[in-house]
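**Student:** I've put the structures underneath this note.
No value in this document is a laboratory result; all are computed from the given coordinates. Every value quoted in this text rests on a predicted model; they were computed, and no experiment measured them. Cβ atoms are built from the backbone, for glycine too; each structure is taken alone.
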Structure I
Amino acid sequence: MDRRLVEYCITLAKVDRQDVRFVVLNGSASEGTDRAHSDYDIALVTKYERSRNEYWGIFDNRLVALWCMGPASYRAEFYSFEDDTFWWRRAKVRKERLLYGGAGDFRNFRKFALSQKWTRSRQNRVIIANYGNAIEYLEKLLNGGSNMVFYRNCASFSNRFVQLLAGMNRMDVVSGRTMYQQALGARIRPKGLRRHLMLVSGFDGKRRDRTAALRSAKKLMRWATGYLIEQYGIEELGADRGLIDVLRSIHSI
């Protein structure tokens, strides 16, 4: 299948095979967690520099999302390590699967990305970014709205809270599907995490009550706020003044 998929991608991108450096599979298909109709996320890297282009197609009844770019564009797109997204970047690189190209060349190409490690600065950036995002969605929950809007915001809040836990635990998130399981087993987590996350996210499929979901969201954020103040101190986190004010006031919610 790999060879046919590579040929399909080369044809889809309208490039010459001799100009192709790598064809790389990403996403659930590279993890082995894909389902019957999951799409193929693929990067085709040329030997020469070129602008990034996206192509879409169908291969064996599955959607193909193809990004075609030069080496510098690929490195910037897939191997850049902005501190506030570090929680998923390194795991993403590890999951890539080479479909075409030299394995040694590809290993050297990824060497810098794979050598990156958690630092206190990166951890603080991940915590600040996701704490701020979780607070934003908690505010939306407090504002109410229709059931559809409310529960959509519940899902967004849950995701941000799990990502906050990733920062607290220096946890490399494997995927959106598995990050909740990782969070439930994390060393640093609030008591009753499973119950509160299920009440807010609804991932267990049970019928939810809006009042109970909001109560659980507030409890999770009170715990997070208390932990951050106790373990880090407000100033060490390097948060801006607005977020510091939130940290100091959230216990009254």
Structure II
Amino acid sequence: MGRRLVTVLGVALAASLAVPPSPVLARPASDERRDPRVVGVGGPETMILRSGCHETYHAAAVFDAVAGEEYWATINAEDATGGDIDGAIREGVVTSPGRITVTAPLLLCGAVHEAGVGRIKVGLLVGDTDETLRKRVTLKYDDRVSLRKAKRVRGHTTLRGVWSRGKGFGPGLTTYVRKSVRVQLFFKPRGSRRWQHVGRTGIDFEGRWAARAPIGDPGRWQARIAGSNRLLPARSQVRRAR
């Protein structure tokens, strides 16, 4: 497959979160008429997409109940494009009155699910209450960017490298992923202490990128990925262009 690269040049951590001891709750909006016993949805603010499938993250239904009440909670999620993220069904009988937190793991698969803004979803049935609750969650790749070549040629510098979704991911990217990535290019002239942002470039369907910067001075180069609602910040090794 040929590479199709678009380069725009001009001189010029998120941390992985599992459910915390006290879940981060999405409360019903003030104008929504919900049973006051339904407290909200608990779960992470961010989930990191890694290769393979894992159940690192949990979501929760949080509600008030009295002893003897039966409950049924369907807990799952969806990714940025509406793809299903499997969870679980939890059911039982409340044994002690008060605030109840029912949790379930979310099966997150890096090669299947898409990064961006998704939702945790809870269907809750307790006593006479039947509610559907949602909570925003951001899915991000633990991405990597490399700078493999920085070479000065006749008044400019050619740069080449590769972006990937993270360790363990296979080759090949969807259009959705490819269009979300912009590699930022930084240059530090020899003798200077400051990095200068000098341009950006896209990637092809294999994650490869290339650029031709109108800078012929000796110095150091670095490729970077700015953090977004789909990507974690990333930086390449520094390369010297002689």
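**Student:** Please state which of the structures I, II yields -500 when helix-only ellipticity at 222 nm (-39500 (n - 2.57) for each DSSP H run of 4 or more, over all residues; to 500) is computed from it.
**Tutor:** That value comes from structure II.
**Student:** Who wins on mean count of other Cβ atoms within 10 Å over residues 41-48 among I, II, i.e. which is largest?
**Tutor:** For this comparison of mean count of other Cβ atoms within 10 Å over residues 41-48, the top structure is II.
**Student:** Quick check on the output: 0.60 is FRET efficiency 1/(1 + (r/R0)^6) of positions 65 and 113 (r between Cβ atoms, R0 = 35 Å, to 0.05), derived from one of I, II. Which one produced it?
**Tutor:** II
**Student:** Now for a different question. Supply the structure label, taken from I, II, corresponding to Cα Rg over 2.2 N^0.38 Å with the calculated value 1.32.
**Tutor:** II
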